[in-house]
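Derivation of every value follows stated rules applied to the coordinates shown; laboratory data play no part. Just so we're clear, the structure is a prediction, and the values are computed from it rather than from any experiment. Cβ atoms are built from the backbone, for glycine too; each structure is taken alone.
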Structure I
Amino acid sequence: MGQSEQEPPPPSDPRLPPGQRLQRGWPVLHYGPVPRFKPLTWDFQVFGATASAEKHSWDHEGFHRLPRTTIRADFHCVTRFSMLDSEWSGVAASTVLELAPPAPGVSHVMVWAEYGYSANLPLAVFADPRTVFATHHDGEPLTVEHGFPVRLIVPQLYAWKGPKWVRAVEYMRADRRGFWEERGYHNRADPWTEQRYSYQEEPQDGPLR
């Protein structure tokens, strides 16, 4: 990983959550190896409590033919760096919900990525217009180190809630902890209240361990 320039945040900048610093460049951070992309076998699935009770699936070309959106949003990593005003392009999570609707009673989703990595989200957060399955950053395709071909962007939460190398979405009628939430990270991950670790949780913040 290359060196990235850092600078202290402007004290009056309202876009930086507490404890975050402004970052120039985009550090590469992830758990485990970088997966090898196999376009002939890659697919994007929606399963679990779907309205049709069936699994939905798109191959690589089919996913990239879905309606696209572009947003400008900030990116807050729990390791305390923030990138401001990034441009993210891809498929809105709300589009996935329209094409593969959840069944009544679905309250949460689990987003699954390569090697079994997962991140849980409330359905309302997943449906937010800012939540995007990004394929491009600042007009350029994602690099493999940053999640090519698809990563989830959830600007309102810490970035671990947006996995790289996404492969599937599971609809759930109850919350369940994802990969990092099972390993001591906060279930909700709101950067504005510094919800970093599970010891900070209130009883209403997540499922029982």
Structure II
Amino acid sequence: MLNIYLIRHGETAWNADNNRYCGRTDIPLTEKGLKQAEALRQQLQSITWEGVFSSPLQRAFTTAKIASGTTVVKDDRLIEADFGMWEQKTKEEFMAENAQLWHDWMRDPASNRAGGTGETGTEIVLRVDDFFQSLQQKYQSGNILVAAHNGVNRLFLAHKLGMPLSNYRRFFMENATASMFTLEPDGTFVLRHLNSKF
């Protein structure tokens, strides 16, 4: 059985700026974000890692590096969603430009493109699920740390729990916190902790 510790990166300046959408834009952690990653390291320090993986974006990679204290492998399948025309904007800003795009996404993110030109929810969960399937082929058991992003993490969890993807925003993932799930050899997924302290 694999124990997966799925973390969201620490705070960025855009998180602090009314949650400005930061999909593929590669910005660093704030000073607070670095401290959050260090607090996560202390929380997880008793765990021995079989492998540590992250999105290629520096906010996730830096969080993983600090939190694990070991080598981190970047994987493009863990990158944040392509938010299309919402990138670099707050919800208030892009709603003023085209509210219908948001309503379509909220109704059915599985088939609608984020920001009109970005990824669909289905495209996102398929690439993230592909990452975890490949992980199971490489590791039979042990503890794996995976650092990714708010959007992809929540969509993946909704998918694995059999929810419509439109429910993904019912999960709240705090910066630099760990959620934990297990993967059985037969593919069984069990969510054991969300935003937890271990």
Quiz item: For Kirkwood radius over Cα pairs in Å, which of the structures I, II scores highest?
Solution: I
Quiz item: Once relative contact order in percent (Cα under 8 Å, 6 or more apart) is calculated for every structure in I, II, which label goes with the largest value?
Solution: II
Exercise. Out of I, II, choose the structure whose coordinates give helix-only ellipticity at 222 nm (-39500 (n - 2.57) for each DSSP H run of 4 or more, over all residues; to 500) equal to -1500 when calculated.
Key: I
Self-check item: Origin of the value 37, 21, 14, where Cα extents along the principal axes in Å, for residues 85-132 alone was derived from one of I, II
Solution: II
Quiz prompt | Which entry (I, II) yields the derived value 5, 19, 18, 12, 11, 13, 12, 7, 3 for P(r) over Cα pairs in 5 Å bins from 0, in percent, for residues 61-100 alone | solution = II
Exercise. Of the structures I, II, report the one carrying the highest value of distance in nm of label points 7 Å out along Cα→Cβ at positions 141 and 173.
Key: I
Practice problem: Assign the value 22.4, calculated as mean count of other Cβ atoms within 10 Å over residues 77-84, to the correct structure from I, II. | Solution: II
Quiz item: Between structures I, II, where is distance in nm of label points 7 Å out along Cα→Cβ at positions 21 and 165 highest?
Solution: I
